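Novice: In C-alpha cells below, several structures.
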Structure I
Amino acid sequence: MKQVTRENGPRLMARLDRVYAGYNRKMVFSGLSLSLFFNEHLALIGANGAGKSTLLALLQGSLRPVQDLPDAQNPGKVFWCFTGGEDPSALTALEHARLVSPAGQRRYLKHASNLNGKDILLSGLSNSFMPYGPASEQDSLRCGNLARACEAFPLLSQPVRAMSQGELRLCLILRAVMSRTALLLLDEPFDGLDEKARRKVLLSLEVAAQDGATLVISAHRKADIPPFVAEALLVRKGGITRHSIARLPPPYGAFGPEIPPLPAGRKTPPLRFDGASIRTAGQPALLRVKNACVFIEHTPVLHNINWVIRQGEQWLVSGPNGAGKSTLLRLLYGDENAALGGSVSWRGRKRIGLEELRRHAGYVSDRLQDLYDYDLSAEDVVISGLRGSIGLYGEPVPAEAGLARVWLERMGAADLAGVPFHSLSSGNARRVILARALAGSPSVLILDEPCSGLDPEGRGRFLSILPELAARGASLIYVSHRDEPIDPLFTHELRLDKGRVIYAGRRKSRS
C-alpha cells in the first residue's frame, strides 16, 4: 500500500472519496470528498442538521457510506491511514479513533450508573464500555496522573449518576486520552459548561494534542474552538468549505445573532391561565421546596434546600458545574425525590401526581433529551409534552397534532414532524424538546441549559419566545453558564455551591 502525504507536508490520516451518507433514507452528503491529515486540528461548524455529527461518525467508522445507490453512481468509500497505507476497513478506524458525543454520555447515564470516574478512564485502555479485571499499578498511576493534570482527580471516585453533564463529559474525554488515540472526535464538548469546567476540558484537549492525537471538534461558536485549532470546515447543504478560524463567516465568527424579530403574523398560542401584568408580591407559592436533601447513589448532592417560587417570578439559577443545579431542577420536575423530612409542593399541594404537575411545567435538559429513547416521531414527542407524559399512550387527536406542528414551526423544525426522534442530530433533537416544553403553554418553564446544541438561528428563535411568555405570567427557572441577551428578564436569582443555597432572592444589580 502506498503511503499518502502532502508534498512537503503532513501525512494523510483519512480520506473520504465521493461518499454518500445519511440516516433513515435522508441523504446528508452526496459525493463528499475530504482529506484529513495528522496533527492538523480542525473545527466543524454549521447549522443544526447540516451534517457535523454525520461527518464525525464517518471518520470514527461507526457510520458507513450508503452503498445501495443506482448502478451509475459510485457509492464512495472512506479510507484510513493509521498504519501507513489506505485501509477501507472500519475496524481500523474503531481501533484508532475515539468519539466523545451526546450518544456516548447517554449510554453511560442509562447503563453504567454504578461505575465511577476511574472505571470510565480505565475502560479507555481496552476501548470497552467498562473495565474488565483489575487495573495494573502502571495503568492506575497513569489514570491518577492524567486526572490530576486536568483537575479531575475528585471525579475518579464519583458515581456516574452523581456527575453533572460537564463532569461526565470530562471523564469521557480523559477516557479517550487514556487510550492514546490517534484521532479524537468531539461533538460540542464545551456546551453547558461554566468557565472552570471549560478550562478543565480545554486542559484535557491540550493534553490529548500533546500526546499526539489529531482533534476534530464541532462547535456553534468561535469561543468554543480551542486556540490551537487554526482551521474550520463549514458544513452546509451537503458540502464542505475550509476557512481559517480568524476569518469565519457570520454568524460563526461571533457569538451569533441577538434575538431576531418574530416571523410576520406568527403569535404564540394562548396560555392556560390569565397572567398579563402579574405582580409577584403577595402571590401564592407556585412551587415550594422545604428542607430538601437529595442523595444519588448514596452520595449527598443537595443539602437542606428551602426555596419559594411565585407565579410571574423569573429565576436565574447559578453556580459552578457540579453545584447541584441540574439535580435541583430534576427535583422540581419530579425526577428526583427529597429524602425523608423534605418536601416539594405545587400550589400548596405536596402529593400532586407527576402527570398533573408535568401538564403545567415545561422541562428541558440534556438528561431528558439523552434518555428520551421512545420510538416516536418528533411530532409525537411534542404531543407527549401536552399530556405531561414521557412517551405517548393512545392516538393523538387532531387538536394535539395541530398544536405540536405550530410549536415545531416556531422552533424552525416543521420539516422534522414525521422524522424518528432518535435519528435526529443533537441540535435538531433539542429544537423538538424545546417545542415539547412550550407546547402546553405551561405556567412554569424549568430550563436547564436550554440552548445547548442549538445553532445561532435556533437559539435566537427560542430566546425570542421567553419574554413573550414571561409578560403573560409564566415563570421561568433558568440555568445557563453563558450571558444571554434575555438576562434583564430575570427578577430573582438562586445561587448554589456544593449543593447548598448561598443566596435566594431578588436579583442584585450587575455593575
Structure II
Amino acid sequence: MRAKHAITIAILIFLTAALPTANRTTHGAESLDDSIDLSIEVLRDKVRGGLLGQMLGNLNGLEHEMKYINEPGNVTDYTPALPQGAWTDDDTDLEWVYIVAMQRHNRIILPPHLIVQLWKERINKRIWCSNQYARQLMDIGFEPPLTGNIVLNPWADFNISGQFICESFGLIAPAMPQTAAKIGLNYTRVTIDAEPAQTTQLFTSMIATAFMTEDLGHILNAGLAAVDPECTIAEIVNDVRHWHRLHPNDWRTTRRLVKEKYSRHNGAMRDRNGYELNTASTVAALLYGKGDFVATLKTAFNFGWDADNNAATAGTIVGVIKGYRWMMKQNWDIVDRYRNTTRDDMPTDETITSFADRLIDLAERVITERAGQRRHINGQITYRIPVEKPANILPLADYDHQVALLRSKLKSQIEKAVTAQSDEQQLAFAAYSAICLDLAQSLAQKHPERWSKALEALNHYPKVVQVLFFHSPFPAGERLRRKAIAAGLKNPQRKIKIW
C-alpha cells in the first residue's frame, strides 16, 4: 500500500470511528406508524416528481442565479417548462455521476478511492468553488472526506455544495431520514464539512419525510431533528419560521430580515455562495409557497442569491409531495431529455425518466437493505418501509478540534514523507498538509533542503497552487495564503486555465 493511501485510510478510520450510525430500529416519526406501505406506483410517482421538481428549479432558476443580491427579484409570472428538455448542470450532474456508479458497482456507499476515480475520469469541467478546490486536492493524493475538510479546503466551512448535491440521496431513502442523511453525507463531504454538512442532513431528511406527509411543518420539524442543535442551520430555520409567522403575507420583509442578519461579508462571494442566505431562502420558499409548486419556485427565484440551487432543493420537496402525474397534468412544456453537456464517460442518451428510473432502482435496494420488504398485495407490488425517526448523524465540526486531530494523526507521516525518498505526489501531499496544519516552519528549519524539495513538488501541481492563491475565498483562503507564503511557496505570477 502506498504511503499516501495508508495515511488517508488511517485518518478516515479515526475521523469516522466515533460517529453515531443510523438507528437500525424502526421507530416512528412523531405520529407516524413504525412502518409504511408504498405501492410501486406511488414510489415511482414521488421519485419522478422530486427529480423533475429539482430539474425545473435548477434550470428555470439559472436566469436568476446571483442576479438579486442587495434587493430581491420581481418575478411575477412563471410557468415551469423545459421545452428543449433538461441538461447537465452541477446541481444535478454530480449526483448523476454518483447514481450511475452506484448502479454499476451495485453498492449504495461508494468508497473514497472510487469516488476519486470518478472525479478524475468524469468531473473535470464546469465545477466551481469547493468542488473545484476538492478536485485539485485529489491530484496530490487526498481522498474524501479530507478533500472536504474545513482545515484543508477553505470553501468547506460555508459552501452550499452540502445542499445542492444532496437531493437525489433523499429520493432514494423514502421515509428513512437517517439513512438519507448518511448516504448524502458520504457524497457531500467530498467537498464540504461543518455547517454545510448540517444542510445535507437537513434537506435529505426533509425529502425522505416528504414521502410520508404533505405537512410542511412536519417536514421542517424532521429537518430540524436531523441537525446538530448547536449549529447555525437550526437558528436559521427557526428564524425564518418565526419571521414567516410574523409576516405570513410579506415575503419581502422576511427577505430583508434574512439579509440583515445573515449577510455578514457585505454581499461578497462568502455571502452569496454561503449556507446562511441560501438555506434561509430555501426554507422561506417552502413556507411562502404553501405547497404550491409554482409559488414555491417563484419565491426561491425572488429571494435571489444562488437562486437556482435553492429552487432546485425546494422544488424537489414539493415535487415529491405533488408527484410526477400531477405535474404532467399541468400541461407544462417538458421534453423528456437529459442532455449530457458536462460529464465525461457518461451516458449520452439519458432522459429525465431514465434518470428517475435509476433512482427508483436504488430506492428499492435501500429499502430492502434497511430491512424493508418488497411484497405482492392484491396483485400489486408494495414496499413495506421501516420508518426512521430523524436524528443528527454527524455533529457540527469544530475547526480547532479538526486541526488538532489531523495534526496528531498526520505529523509523523508528513515528516517521514518529507525526509524519505518519497515520490512527487507524496511530497506535494506532505507540503500542502504541513502548510495547513502549521507544521511547515519546523520542517523548514529541521530539513531545509528536503522542505525545498517538497515545495518544488507542490509547484509541479500548478492547478493546486492556482486554487490556493487565486480561487480561495475570504476569510479562510486569505489565512491559508498567508501560511503558504510564510512556508516559502511562491505566489504564481499569472493565472492559468484550470478547465
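Computed from the coordinates by the stated procedures, all read-outs in this text should not be read as laboratory data. Remember, predicted model here, so these are calculated numbers, not experimental data. Cβ atoms are built from the backbone, for glycine too; each structure is taken alone.
Novice: Please state which of the structures I, II yields -9000 when helix-only ellipticity at 222 nm (-39500 (n - 2.57) for each DSSP H run of 4 or more, over all residues; to 500) is computed from it. Write out the running numbers ahead of the final one.
Specialist: Details: I: -9000; II: -18000.
Value -9000 for helix-only ellipticity at 222 nm (-39500 (n - 2.57) for each DSSP H run of 4 or more, over all residues; to 500) corresponds to I out of I, II.
Novice: With distance in nm of label points 7 Å out along Cα→Cβ at positions 384 and 456 derived from the coordinates and found to be 3.3, which of I, II does the value describe?
Specialist: Values: I: 3.3; II: 6.8.
Considering all the candidates, the number was obtained from I.
Novice: Work out distance in nm of label points 7 Å out along Cα→Cβ at positions 152 and 168 for each of structures I, II, then name the structure with the largest result.
Specialist: II
Novice: Right, next: Out of I, II, which has the highest value for mean count of other Cβ atoms within 10 Å over residues 448-455? Walk me through the numbers before you get to the answer.
Specialist: Working: I: 25.5; II: 18.4.
Largest calculated value belongs to I.
Novice: Going by distance in nm of label points 7 Å out along Cα→Cβ at positions 48 and 88, which of structures I, II comes out largest? Let's see the in-between values first.
Specialist: Details: I: 3.7; II: 2.4.
Top value of distance in nm of label points 7 Å out along Cα→Cβ at positions 48 and 88, among I, II, belongs to structure I.
Novice: Using relative contact order in percent (Cα under 8 Å, 6 or more apart) for the comparison, can you identify which of I, II gives the largest number?
Specialist: Working: I: 15; II: 26.
Once relative contact order in percent (Cα under 8 Å, 6 or more apart) is tallied for I, II, the winner is II.
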